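A.B. asks: See the structures that follow.
Nothing in this text is a laboratory measurement; each read-out follows from the coordinates by a stated rule. Fair warning: this is a prediction, and the values are worked out from it, not measured in the lab. Cβ atoms are built from the backbone, for glycine too; each structure is taken alone.
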Structure 1
Amino acid sequence: MHNTRLVRLYTTLERKEMNRLVAEWDIKQNHEQTKKHISIHRLFEYLKRNHDKPKKMAKESVFEYVFKDEVFKDRKLTDLRSVALKILENYIIQLQLKGEDSLQRDILLINYLKRKLAESSITGDPDERLSKWYAGEIRNIFKKINKQKNRSVFSYLDVYRLSHLLYYNSDTRKFVSDELNFSTLMDSLDKFICLAKLKYGSEAIARKRILEEDNPIRLMGGVVEELGTMDIGNNILLNIYSKYYELISTDKYNEASFLELRNFVFENYEAINITAVCDILFLLINYGVWAARLKHSTNQINLSIYKFGFENDIYIDEGFFPPHLLINYCYLSAEAGKAYEIAVILNKYLRKIKSDFQRSIQMLCLAYRDFNDGKYENVYVNLLINELRNYSAFFHYNSLKIKCLYKMGEYTDPSDGKYYTASHEASLYKERVAKRGYSKVIKQSNFNFADFITKLNNAEYEDKAAARSDLEQYDRIAYYDWLSKIVEEYK
């Protein structure tokens with residue numbers, strides 16, 4: 001049962017939420033000791049104690065705890081699991097609603113409209129028209145939105161929608177100037193359109209550089225022109241997205257503007273919705289990765305962005321950090337000459353990675369630390385014994401094996417006498433990359449890495465200058481910073 005939807009969804013709950021789930025189930029059932037109530041209660045109690053222990057999540061073990069002395073029946077457990085899943089999903093919906101004012105607003109306003117509170121009348125007397133309640137509720141919501149300390153692109157959409165509903169309410173006197181600030185409707189719509197186009201226009205450019213997609217970016221000329229006439233002043237989101245779009249719209253890397261925008265985000269992130277901050281950090285990282293493929297040194301900058309996101313819990317997704325982000329954080333620490341910090345990073349954040357991935361993530365991150373310390377054989381043997389197949393670790397795992405072999409020169413496995421070289425491993429690497437569904441850009445940059453390391457390993461260059469000249473011939477190449485260091489050691 002460990003990989004079932006029920007258990008994986010349950011794992012996202014915090015401990016207090018797990019306790020509350022059982023308590024609310026008991027209250028809902030009025031503590032009646034029906035078989036269904038007892039079975040669900042026992043199942044949730046068992047999950048609370050054992051959801052993170054795969055060996056104890058065998059179906060037989062779960063069945064034995066829930067149904068006691070009954071003979072195991074897979075169908076019976078499956079049926080109970082389906083019921084428990086529905087209960088859990090409804091519980092999570094309630095949890096989500098508690099923290100989402102906009103969802104609560106939507107539900108309330110939809111209720112007003114469905115029950116015709118927005119237009120019906122009891123006596124015909126305008127003072128008793130029910131739509132006044134509807135309009136009053138919208139105005140109350142306006143006040144809540146205006147008090148929000150952090151906003152997202154969709155905050156402006158919320159204001160526009162509310163303005164629209166209020167303007168077209170039957171009690172609104174549209175042509176009385178003090179009845180409704182019509183400019184609020186237009187201003188919020190303009191800002192939403194500008195922000196949305198800047199956000200997705202930036203994403204389209206980033207995707208084109210990585211995936212070679214040609215998504216049309218319509219209306220951007222008008223948006224950029226309009227921004228020039230708007231007073232964006234203290235609007236943090238408009239400042240960030242307009243600066244980012246300007247940054248990414250040119251094919252030339254601009255480190256000064258990159259650093260300026262990073263610093264602006266760091267200084268103002270608390271004024272933005274946490275999900276929007278996460279999106280913005282990823283856009284910044286993507287820009288740094290793109291620049292690195294063009295052979296610019298961006299490891300230090302990207303490291304600072306990863307560090308900022310982890311330290312402020314910005315990357316948390318359903319209670320956990322995504323595994324690949326922690327790998328990248330440790331990798332960049334090693335590349336930036338701070339491999340000594342990897343143990344500290346793991347001590348702080350490994351427990352916030354899903355238990356299924358913790359062992360492999362720890363092994364790979366410590367491998368980067370040990371590689372930096374010159375323990376090439378130890379790292380290679382460990383990687384050979386502990387093969388990693390998951391998507392997030394693919395490039396890290398396979399490229400690190402090549403780097404180890406290059407540094408060692410060769411390796412012979414004492415157990416079977418098998419002989420390994422960087423050139424052979426690089427050839428296998430190209431085959432593995434080719435079979436995967438990566439974009440042409442990503443494949444080519446990694447093919448170039450494998451080709452260049454093979455030339456270095458086979459001593460095809462007369463001297464360091466020749467190796468450097470060839471390295472600079474590549475339009476894009478993976479692990480450029482590391483290769484540059486290797487070239488400096490070339491004899």
Structure 2
Amino acid sequence: MIVYAIEPSQPSYLLDEAVYLTLTVENQGSETVEIPDPLHEDNHEPEFEIERLEPAAKAVGISNWSAMNGPQAPPPPLQRIPLSGGGKWQEQIQVNSLLPPLREAGEYQVGSSITVETAQVRAPKKTIQIVRPVPVSIAIGQGTRPINQGEGQLVFLQKGDTSTAVYSARAVETDPSNSEVVLRTLMRRATASANASDILSPSSNAPVYADLTRWILWREGAKLKSISTLASEPVELQLPQQPDSLVRPALTTKTGPALVLSIHGKALSLISVTRKLEALPELRWTAELPAVPASITATISPVALGDKTYVAMLAAGDSGFDLYCAPFTVTGLGAFEKIHVADGKYLSNIPVVAMVSNKGTVHVAALRSDASKDKEVRLSRVEALFGGEDNPEPKLSVQSLPALEKPVTRGALLFVASNEGVPLRREVVVESGEDLWNLTGGGAFQPILPRRTFPSPLTLMAGDELSYVLFQNAQGAVHFEPLNR
């Protein structure tokens with residue numbers, strides 16, 4: 001007698017998450033029998049059947065063969081494997097390509113069958129839930145662009161009733177000429193506590209996927225958590241006090257550790273995580289900042305300039321605000337330079353950003369709200385230049401932006417540079433009214449249409465000729481939309 005069973009790895013999955021089934025075939029007889037090889041890519045058995053229960057939809061059957069060749073293609077002879085009397089075959093397989101109807105949230109029933117000798121053996125059906133993603137913290141770690149195609153590690157937190165799930169996915173600009181970014185299958189990497197926040201994926205001055213080690217970091221109160229691609233469980237560091245937040249982004253190099261800055265009032269701390277398997281995060285130093293930052297970020301230089309790291313911040317000042325920049329290493333924080341931005345107000349809902357050019361100049365940018373006229377909303381993009389070949393003293397440039405009709409509720413800035421650090425684009429994305437707008441190459445604000453659901457914080461990804469913003473479609477699936485040229 002042959003007994004066949006399937007078992008999902010978990011009762012529910014996010015939309016586009018990797019779905020795993022454990023297949024078990026037991027031979028309860030005494031004689032050896034041959035069963036269809038479940039791992040053979042040209043086999044038309046096992047056959048899987050998926051039926052949506054809520055809302056109801058017609059059942060669909062599919063196998064390895066029909067998934068690759070279509071339901072009408074005649075299959076080749078089954079490839080079989082022997083199963084001895086009293087023996088058991090068991091394997092966990094990913095079945096996303098075999099279950100294409102899993103494209104919407106809902107309740108599904110999964111079944112499977114095989115043929116042994118002349119008898120059809122069915123596994124008892126199992127029910128799974130497909131859940132809409134609701135990211136509560138989201139980030140993307142990017143580096144240089146291999147063959148000029150954008151890529152990054154997208155990470156986010158998904159809240160549950162008593163815990164938080166940690167997810168990651170690889171985002172790849174597969175066709176720059178058609179402005180297409182593909183998000184690979186979502187992978188659940190860890191289960192965090194209910195108070196998890198501040199997820200990070202380190203930015204690098206090398207291609208993000210050039211090395212096997214990639215980190216995901218987040219905070220649970222006063223604990224810093226970290227998990228690498230080489231580890232199965234996260235490691236943690238208990239910080240002396242609970243930070244206000246972790247600084248975005250974390251940083252790394254092709255061979256160096258992950259570097260994470262945390263902020264508490266005017267206290268800035270550096271935590272590092274080495275590449276050793278299961279290495280614990282280590283608190284390197286804590287230093288006092290010259291002011292309480294309203295917004296703070298970190299950046300790393302191109303490899304040719306020696307992997308130098310910097311922290312940049314914005315703080316309130318008299319009749320305007322101040323932009324600051326300082327180098328840091330694993331041994332300490334360097335001296336800050338400062339430049340004052342007169343008049344106007346900084347937009348606290350749009351984070352400051354920074355980059356290091358091929359000339360060693362640290363560029364720091366923020367948005368300023370200027371005096372309105374005739375109810376129009378007027379903004380300026382301010383950019384400070386610190387150090388490098390041409391800047392013995394900090395310099396400031398101000399770019400007036402086109403007027404908007406309604407107040408800006410949130411936004412994002414992005415520097416895009418070549419792999420060598422040559423500045424290429426300066427992206428500005430703002431939410432005004434019911435629309436998301438981006439500043440085009442021609443200097444105009446254009447709405448990003450059609451209207452989408454854009455999770456917070458707004459997440460931008462640099463591509464070859466265009467940049468992209470993260471959105472969720474009507475079903476909740478996560479995608480990237482190109483910005484207007």
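A.B. asks: Could you figure out which one of 1, 2 the value 0.10 for FRET efficiency 1/(1 + (r/R0)^6) of positions 210 and 322 (r between Cβ atoms, R0 = 25 Å, to 0.05) was computed from? Don't skip to the end; give the middle numbers.
C.D. replies: Details: 1: 0.90; 2: 0.10.
The read-out comes from structure 2.
A.B. asks: Taking mean projected area of the Cα convex hull in nm² for each of 1, 2, which is largest? The partial results should precede the final answer.
C.D. replies: Numbers: 1: 32.0; 2: 26.3.
Going through 1, 2 one by one, mean projected area of the Cα convex hull in nm² peaks for structure 1.
A.B. asks: When you work out distance in nm of label points 7 Å out along Cα→Cβ at positions 66 and 218 for each of the structures 1, 2, which one comes out largest? If you can, show how the numbers build up before the last one.
C.D. replies: Details: 1: 5.1; 2: 3.8.
Checked 1, 2; max of distance in nm of label points 7 Å out along Cα→Cβ at positions 66 and 218 sits with 1.
A.B. asks: Shifting gears a bit: Match the computed value -500 of helix-only ellipticity at 222 nm (-39500 (n - 2.57) for each DSSP H run of 4 or more, over all residues; to 500) to one of the structures 1, 2, and report its label. Show your work: numbers first, answer last.
C.D. replies: Values: 1: -22000; 2: -500.
Source structure for this number: 2.
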